[in-house]
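The data blocks that follow each hold one structure.
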Structure I
Amino acid sequence: MNVIFADDSFPFDGLTPRDEPMGGAQKGLVYLAEAMAARGHRVTVLNRCSPARDHRGVAWRPLEGGERPERADLLIALRHPALLEAGPATRRALWVTTPGQVLLRGDAAPALAQAGDARLVFMGANHRATWREDDDNAVIIQPGVAEVYRQAEKPAGFWPPRALVTTHPRMDMEWLVSLWCRKIEPLIKGAELHIFSGSLAVGAQGHTVAEEVRDLWRQIEAAAGQGVRVRRPMPDHDMAEEYRRARAHLYPGGMGETFAFTLAESQAVGLPGVTRRQGAAAERIVDGRSGFLTPDEEAFGNCAVLCLKEDLVYRGRSKDAFDMQRGRSWDDAAAEFEALAV
């Protein structure tokens, strides 16, 4: 069948996640499109790519004025309901990447109403709960995990202990850095906290950070003596290696988060996770097995210390993450999206 994906966020194509860091939703579009092409479908992505190219069976074409099939059996729009009209299609689906209530605001509401019977694809139970309970057009399709993470070698548990952070700076990172300085690092001298953040990395390069993260940046600068480091996010292959070399993925999580992509990826590599019992992050961890779901700050700090300091705790959680959390592929997700065309 003919499948069209539509996205209007920023320029990227099938080469991008192999060469550059990407956000979870757009990267997911790349891998889902490739998985559907591998299943024998004719797949076109209409976005801000430049130039047009064909890669791994997917035709990447400019959203404005690009070549496209005369008609699609299934059109999948990413995030914005207006993109459901990107081309003629028998069936349409909106891949929702924001909390559901966002669809009731601004231009999204009338565009969604105009789309009629378009399916709304949510990423998990927490995400689905942000939308109307009685909407029969709403379905849950969990994203997959890229093969570079699913096929990574077992982690090595390097020493001195290193924890990673990949959450957005506005999702309680100030709280996490404070907790690290007060209750985690003092118990494990030499431990390091590596924060992967593009918006903060500009500060590490000597440039001025955005005003919205300036207080956080000052806090991080003051914590340099306690092992806090800021690094630029990296492409998938490199991030998989970083996950292998750490002992804990510290992830505050938030009620508005839709999936927690990086936590799913690090779990597949075998990196124990520590998060709070809230939002989508709580769906990514098997509590007590692949990591810990914690009820409060004290428990979060204690579980982080256990993963970083106690080898038996780390190895047990790492083995379970590696054995239990790499089963969901993008081919699995593609099969479920495929069914939306029926």
Structure II
Amino acid sequence: MEAEPTREAVRSQDRVFPVVGEELFAALRDARPSRIVLQVPAGLVRNAGELAAQLREHVGAPVVVASRPCFGACDLPSRDEAPRAEVAVALGHAPIPNVRSVRPTYFVEMRTGDGDPEALARRLDDAGVPHRLGLVASVQHLGLLPPLAGALDRRGYATHVGRGDHRLAYAGQALGCNYTGAEEVAASVDAFLFVGTGRFHPLGLALAVDRPVWSIDPLRGELEPPIDRATLVARRQLLIASVRGARRWGIVVSTFAGQNRSPTALALQARARAHGADAEILLAERVDPADLLGRDVDAYVCTACPRIALDDSANYPRPVLTVPEFLMALGELPLEPYRFDTYH
């Protein structure tokens, strides 16, 4: 594997920082913004006020906090949400290289160096994790991949880290809508290991690659067994089958810069009409189940973040499919192999 994840050069207006600290403060002072908008992920909402106070104290500029939690670099604050903010500070995410920010953005990836690679490698070996192993991590723990791979290799493992496409800033990076790094090395491994916390990325990875997906919390050393991919896929296939006779479709498009697939939506509308079904395009900024209530449709296809359909479908008044699932429902793609809706 590579000696370390490689940071891509980001657009000149954006900057990347590992943690909140003097390096970030100094860069902001040099920029001399008249106002800063701070956006934090859901897990840091309780700390948003404290973080805003830090920025005000160390930078000397007014700071406003975006009330909408940030789910990724695809949904940064729009001009309308923070009209007077000259720069944005986005915590917990890496930039998406092929998405242009609406204002200069300072990405703080919240990197952590915690985790004992030797202890983690021993834990994996003792648990019988397959030795041809692909490694994937959340951006916070990408720095652990090289030493962990070295520790595993010394135990007889053959580790693989994929570079992925131009939507990923780093080799080995997990992005909720894009696991092309893993897909790139899937043929060379018998299983994948996700290094990070929570189930969000392991679930997405399991749908994207037809390999067992283990996950380990590098801070606690807790190892989760492989996700039951077969059950996940079977549930999606049953949902697809349930709407194969749908005659009225709603095609949801997000106006977020990193999620807007209007050309795809127009193409899907044409495909639906070619099959004799009605299809209307529905524009939204952030997709909300309440906005889809009461509509005369049989099902929806979401061209925004694919995780809306995959993780939140139960919250919606009608079935919600991803783009490949919609094509399966029309009969233009087979149900097998299951295809993850990868953003490129």
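Bear in mind that the values in this text are calculations on the coordinates, not laboratory data. Just so we're clear, the structure is a prediction, and the values are computed from it rather than from any experiment. Cβ atoms are built from the backbone, for glycine too; each structure is taken alone.
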If we compute distance in nm of label points 7 Å out along Cα→Cβ at positions 190 and 326 for structures I, II, which one ends up with the highest value?
II
Out of I, II, which has the highest value for distance in nm of label points 7 Å out along Cα→Cβ at positions 30 and 150?
II
Test item: relative contact order in percent (Cα under 8 Å, 6 or more apart) calculated as 17, pick one of I, II:
I
Supply the structure label, taken from I, II, corresponding to FRET efficiency 1/(1 + (r/R0)^6) of positions 54 and 262 (r between Cβ atoms, R0 = 25 Å, to 0.05) with the calculated value 0.05.
II
